[in-house]
Structure P
Amino acid sequence: MSGPSPASSSQAALHALTRQAEGLWQAVYPLWPDFSVEVLPSIDSTNTALMQRARAGDRAPTLLVALEQSAGRGRRGKSWHSQPGASLTFSLGLPYQPADWSGLSLAVGVSLAESLHPEIRLKWPNDLWWRGRKLGGILIEAATLGAQRYAVIGVGLNVELPELPAWSPVPLDEAATQALPPVPPAALCELDPGRDAGQWLAALVPALVQDLQAFERAGFAAFAARFAARDALAGLELRLSDGQEGQAAGVGPDGALRLRTGTGLVDITSAEVTVRPR
């Protein structure tokens, strides 16, 4: 007997997301009265769409969820394509005015990890790991629009374990030549096979909104201890894509990765550097 068709699986996944929209709006509305939720079957990039809207004047807090993204973007300009139903991808756009933006990606990671599972670890600066494998990532973009700052918090999480060609962030022949190979994937179905993407979304967003408000008030200081408790790299020997090597020594008060080298302690602040355990 054959399983469900790709079309029926996609429709079921879209329904799972859509049925959570009203509940999410009700949960967030008391905090953001002009908040809205949109669920789309397909889009090029949720981050791009929200930033384009903001530049056109639509800057109300918005959660944009897509079953499929055809031109998703990750850190360091990497592009990816999410398959319908195989991942949970969403972006949260909002006017945002923290006194210090340093460590925001770490704070977002803390919020997501705490809502997902006690064993989720955070790999500096923006990845969520499950038992040494990459469950998902975060991309934060910001712009100054007039007198206002606007932020887009993009999140991508594997729902099902992807096949390597769909998951690999670069062509396979190019990946083979890279100094730091990709990390194997993990998926939400491994954490709790009984939860669908909509239920995961409902578990993540209300807490994320509250944590974004906490960061806006207090900055990374409110999250430093929580990050340290989930730091996937703490104490490990690391190799960086720029050639540096050393032992991870946590993060600084600004969220910079601290690397203990033969010449002393070095703070790594550039998100353009890729980090791997040796």
Structure Q
Amino acid sequence: MILPFTKMHGLGNDFMVLDLISHPVKLSATQVQKLADRHFGIGFDQLLLIEAPTQPDVDFNYRIFNCDGTEVEHCGNGARCFARFVLDKGLTTLNTIRVKTSRGIIVLHVEEDGFVTVDMGQPDFTPSALPFNATQAASYQREITLHGHSQTLHFYAVSVGNPHAVLVVDDVASTAVSDIGAALGAHSDFPQGVNIGFMQVIARGQIKLRVFERGVGETQACGTGACAALVCGHAAGLLDNDVLAHLNGGDLRLSWEGPSSPIIMRGPATSVFEGSIELDTVS
């Protein structure tokens, strides 16, 4: 079977996007891993699947697979690319699109300048929402082992449709993101794993952020990670409602009015190229 695809990115967080409405197919975890290989496959952080809606109040279903073949709940940068894709491919004429993920419904709005605003829904600080084996608190600490030495980490935890732990650091550039991210992400108190954000507060309305994503590693940008950093920083009294987040791949605009309010994220979505692949070669 010849499978057409589009390669896209949101601030360098890159995706292979498949239209399963026009070209239905089922992929195994092994096939996803092979497609994700940057030397022998297409190469991507996540695979995004566009599917027909399964309920009347949404326009599409949206599924996400990490490059290790695991399905995940949400991807903010991917959501922006999803909106751009379905418009560009003529799958919809709507500028405001309701999309169902495994964790609920999100609303995407494509603006005249091509940027996409995403209503990411409300954050959930309840540990069981991540899940995280802990009693709810303002912040948490856990011990990890790095290079044979024990180290205590202080962090915040929140679900923004997927699980995040957020550490406040003095300098993201000099932080051992991969080592700490891998160790804390594999902690037994996060039974389904967790994305690890490293936030440097520049001012109350500005942060630098690096994110070690579950099942992927550090990416150029993470939309849900930026949302998690905003709400954790806001809840801790470090940030205002509106924040500019500087990620390795570029900037995101974020806003949150507080409890019971959704997180709003605004940023670009870029198509890189289109192609097709013979699935028999990645079976």
(message) As an exercise: helix-only ellipticity at 222 nm (-39500 (n - 2.57) for each DSSP H run of 4 or more, over all residues; to 500), calculated from one structure in P, Q, equals -4500. Which structure is it?
(response) Q
(message) Among P, Q, considering only relative contact order in percent (Cα under 8 Å, 6 or more apart), which has the greatest calculated value?
(response) Q
(message) Taking mean count of other Cβ atoms within 10 Å over residues 101-108 as the criterion, which structure among P, Q has the greatest value?
(response) P
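Compute volume of the Cα convex hull per residue in Å³, for residues 93-148 alone for each of P, Q and report the one that scores greatest.
Q
Readers should treat all values here as calculations from the given coordinates under stated rules, not as data from a laboratory. Since the structure is predicted, the reported quantities are computational estimates derived from the model, not experimental observations. Cβ atoms are built from the backbone, for glycine too; each structure is taken alone.
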